[in-house]
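Given below, in the form of structure tokens, are the structures.
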Structure I
């Protein structure tokens, strides 16, 4: 049985995943797949499901999963601007948990992008594009409230103020 199949079977019987469930899943993976795997990989697979995952183990709400896009520059730009606006609204309304969840979603996408950049078969053109997008994610995480203006300046869509 594959690790992914074990995870999908596991989530059918749980409402949410916390530390205890992650530990149980790790044991189940060894028992059914015949080998251990990293907690990071398990979390990545769990984040592709609809199950609630506690923040204490790296989870964030289902509605934020997959919203930070990395497939190309256009999708990355649009999704990061949208998440910057949502982050800003959360901060203004005093919802620090939602603001942090937005940051977690962007951080998770950046980590997945780093894994993509480690692939040996990635063309130099695609690697360059993905590395540029990775830098955008870094800027977003450092200053999400300035990201929209920064990316428009970066892409030449906004004239610098004098």
Structure II
């Protein structure tokens, strides 16, 4: 199964992201979506699950959860917008704030791509699909999962880096 990962669209869905996601079975949007039509466009490509982000507070926050637990191909995922500090977030997981305990945490907020294993958790941030910051390009992610394992991850740059 191929999962498209996207975050921080801020009401802009680049055509390149739509092209890249033509191969996916599912899309996870980690918040700061903008308007609901963004999710509608993504749902036309593949079933889409999403959480609201801090800029969605007066619109989609009434329709979407702040975090979402999903079991995909036997892997426990947590979809959330802002994790804050990764080490503190792991403490929240171990404290029991999220059930079931996630193996993969897909998040956004920082506009900074991340694919990092910390302790027994895999943290993935696909970066921002519309507003690059701090020298990073606009980007989305493609995650391949099968039989309870993450098989591959590709960060796909869809725009130019910022200065």
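Tell me which structure, out of I, II, gives 3.9 once distance in nm of label points 7 Å out along Cα→Cβ at positions 44 and 84 is calculated.
Numbers: I: 2.7; II: 3.9.
Structure of origin is II.
A value of 3.2 for distance in nm of label points 7 Å out along Cα→Cβ at positions 12 and 116, calculated from one of I, II, originates in structure I. Given 18 as the derived value for relative contact order in percent (Cα under 8 Å, 6 or more apart), which of the supplied structures I, II does it correspond to? Of the options listed, only I reproduces it. When distance in nm of label points 7 Å out along Cα→Cβ at positions 36 and 108 is computed across structures I, II, the figure 2.4 traces back to I.
A value of 19, 14, 10 for semi-axes √(5λ) of the Cα gyration tensor in Å, for residues 68-131 alone, calculated from one of I, II, originates in structure II.
Taking -4500 as the value of helix-only ellipticity at 222 nm (-39500 (n - 2.57) for each DSSP H run of 4 or more, over all residues; to 500) derived from one of the structures shown (I, II), identify that structure. Of the options listed, only II reproduces it. If you line up I, II by distance in nm of label points 7 Å out along Cα→Cβ at positions 76 and 100, the top spot, with the largest value, goes to I.
Starting from the value 1.6: which structure in I, II was distance in nm of label points 7 Å out along Cα→Cβ at positions 28 and 140 calculated from?
On the way: I: 3.1; II: 1.6.
Answer for the origin of the read-out: II.
I have 36 for percent of Cα pairs over 22 Å apart, calculated from one of the structures I, II. Which structure is it? Of the options listed, only II reproduces it.
When distance in nm of label points 7 Å out along Cα→Cβ at positions 4 and 20 is calculated for each of the structures I, II, the largest result comes from I.
All of the numbers you see were taken from the coordinates with simple rules; none came from a lab. Please read all numbers here as calculations on a predicted model, not as lab measurements. Cβ atoms are built from the backbone, for glycine too; each structure is taken alone.
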